[in-house]
Structure I
Amino acid sequence: MILNNVNQNRNNEKIKVGDDVAIVNAGELYSTYYNFFEENDLSLNIAARYAFRGEASTMFKHRVIYIGKHTKDGEDVYVIENKLNKTIYLIGGKGIVKA
């Protein structure tokens with residue numbers, strides 16, 4: 001019961017660029033949304049590290065480096081960077097909590 005309350009409180013916190021996050025729902029990953037980088041004028045350096053069709057581990061911490069909008073539904077898409085190997089992932093807000 002206490003753990004559920006902690007996770008619920010974490011989800012209610014506004015996540016912003018620079019925050020460390022943990023992946024809690026890998027089903028929220030956008031593993032084939034390569035156009036996102038061009039649509040949001042992100043650098044080639046970031047796009048080159050994108051894990052296209054990759055799976056992110058829930059065991060590692062990530063850092064939010066950008067927050068953009070999905071072109072189809074307007075939902076926030078978080079660009080997160082694995083703190084260990086610098087791999088880039090795209091994920092919806094329901095898939096992460098502050099670490």
Structure II
Amino acid sequence: MARRPNIQKEATALLAETMRAARKKLKFHETEDLPLDAATISANVSLLKLVEAYATATRGEKEADLEKLRQELDARRPGNSASPAPSTQITPDRAALLAEYGLTDPET
């Protein structure tokens with residue numbers, strides 16, 4: 001079974017190649033002191049619109065993915081349940097801590 005192409009990846013690669021070709025053509029016209037024809041200008045304007053549309057589309061996807069990751073992280077954090085339990089912190093005394101680690105109190 002053939003793998004399905006990753007349309008997003010292919011579109012990104014095609015857009016990058018098109019941009020490189022457009023830059024190369026503009027550079028050629030500039031170095032040869034040639035005027036740009038209307039078709040080249042129109043193609044570059046269309047290319048810029050594609051780049052803007054791509055940026056807008058991926059920004060929305062990235063923001064949605066980021067929000068989903070934030071929600072998953074918040075759900076996994078301890079103490080972020082609907083009714084958080086009060087934290088109980090036990091503060092052992094100095095003698096208990098020293099005894100737990102097998103140490104002697106240097107102050108006594």
Structure III
Amino acid sequence: MGAILRDECRDLVYMDELAAEQSEEGWRCILRLDDPPKFYPSPEALWVGHLFEPFARCCNEKLRAARAFSFYGDGGITSAKLGPPEDGAVHFQAIDCPRAACINT
């Protein structure tokens with residue numbers, strides 16, 4: 001998912017950090033330091049539980065509630081942030097209506 005300003009991608013929301021490992025207990029991500037480790041019955045279930053469900057929660061709780069985007073940087077390193085502008089913002093975009101769509105898990 002990209003934050004676009006004037007046809008330029010200023011920031012990305014992308015979560016693909018997964019290193020699957022199979023053991024007798026099932027599948028888990030070895031990048032995650034859960035204690036105790038969380039195991040899934042299949043690689044697909046690992047992908048959904050480790051990546052999609054947390055991303056869906058983030059979208060439903062934070063992105064849908066956002067009332068504004070602030071953009072930072074002019075060339076080189078750029079970024080976007082949910083919320084009103086802070087020092088250094090180069091553009092501010094208010095969101096006039098709440099987002100109705102949810103991601104269902």
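Nothing in this text is a laboratory measurement; each read-out follows from the coordinates by a stated rule. Because the structure is a prediction, the values reported are computed rather than measured. Cβ atoms are built from the backbone, for glycine too; each structure is taken alone.
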Matching -0.77, -1.09 (log10 I(q)/I(0) by the Debye sum over Cα atoms at q = 0.15, 0.22 Å⁻¹, computed) against labels I, II, III points to structure III
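Using the calculated result 3.9 for distance in nm of label points 7 Å out along Cα→Cβ at positions 27 and 91, pick out the matching structure from I, II, III.
Comparing all candidates, it corresponds to III.
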Output -23000 (helix-only ellipticity at 222 nm (-39500 (n - 2.57) for each DSSP H run of 4 or more, over all residues; to 500), calculated) maps, among I, II, III, to structure II
